[in-house]
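So, here's a batch of structures to check.
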Structure I
Amino acid sequence: MDILIVDDEAYIQRSLSFVFKKEGFEVDIASDGEEGLRKAIEFKPRIIFLDVMMPKLNGFNACKKIKSDEALKDTYVIMLTGKGQEIDKEKGLREGADEFITKPFSPKEIVAKVKGILGDPS
């Protein structure tokens, strides 16, 4: 799998999934941190988008668990949040996130970013 989107907002799941699939990437989604962690362990995606505020396991804790797993430590993690506070960004990066993106964001810009990281799947 190329991309795992872990977010409890259905709109974010649908919009990101749609644009990535349209570009030829293999995508899966999860609605909370625990489900996201299970899918990350099972499918070993190349990039994980993690919302910060989610039920069951927040994005910070999910990121920490992903980055501490030997099989997942090199997975590129991009934190998504509605909070643009610097302290949240610092915490996300401290927990191992590779990038931090504040909502709202442009799906086109995110696709360009992913293509820069993974290359064009086509």
Structure II
Amino acid sequence: MIDDYFGFLITIAKKNPLVKKFRLIKEFTGVKKGYIRFVIEFQDNSELHVFEYVDSGLHKLDYSYHWQDKEKMLIKRWDNALHHSNIETFPHHLHMGDDVKPSEEPTFVEILEKIEEGVTV
């Protein structure tokens, strides 16, 4: 089941028309847990660094979607690191430069949709 989910993530990334390059960094799938890390480069040379650590029910135990511009400067990062406990959606939050904002737990597909809104080909 985890293998299928990671295959889905990879397929969605590779088929997106804004994606110029896909690079798998690391993938591990066990019976109860698995993680995947990959980078996709968009046509505008921005990059999305994706990390998901999931259990067998495909619940995300840890995640980070780090979108940076071609100069490697942060555009946005969605994650659930256990800091910013003052945020109402803790542990889920969104980094925008030095600002940290509430954010619900996104899916990879939702992140791609948000990026598509902000990327021009």
Structure III
Amino acid sequence: MLNSFFDLAALAELSRIHCVGICAVLVPSNLLATLATMVLTAIARSPWQRWMSAGIASLLAVAMVLHVWTWFAIGVVRVPTFVLLALASLCLGLNAWAVFDPQTFVKLYRWGEIQVRVKSGE
């Protein structure tokens, strides 16, 4: 029943046909959504805001992973597929870290902030 309604082969083919457009949307939106999660965590916003931002960023990262897997499924193993997979994995990891352990994330941010001030001579 589900297979006749939801044709995965056709969806994967559509993903491969429109690869440039999909990547042109997913890469910057994934980076911006993950950056938003990091900023919301660094400035200690409410957990609800962090969860929403991380949820959106994670959905974008999962979409990128699924898109890359359509290429792996037909045997295309090239540098761009690994770069996109690494980017999506990094974004997923950063979002999980910001949501599940925000204290250490904020400590790292504060440490980096202090290092920048020391280097600039403030």
Here distance in nm of label points 7 Å out along Cα→Cβ at positions 9 and 97 was calculated and came to 3.0; which of the structures I, II, III was it taken from? II
Using helix-only ellipticity at 222 nm (-39500 (n - 2.57) for each DSSP H run of 4 or more, over all residues; to 500) as the calculated read-out, with -13500 as its value, let me know the right label among I, II, III. I
Comparing Cα Rg over 2.2 N^0.38 Å across structures I, II, III, which is largest? III
Answer label among I, II, III for the case where relative contact order in percent (Cα under 8 Å, 6 or more apart), calculated from the coordinates, equals 24: I
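Every number here is computed from the coordinates shown, using simple stated rules; none is lab data. All values reported here derive from a predicted model rather than from experimental measurement. Cβ atoms are built from the backbone, for glycine too; each structure is taken alone.
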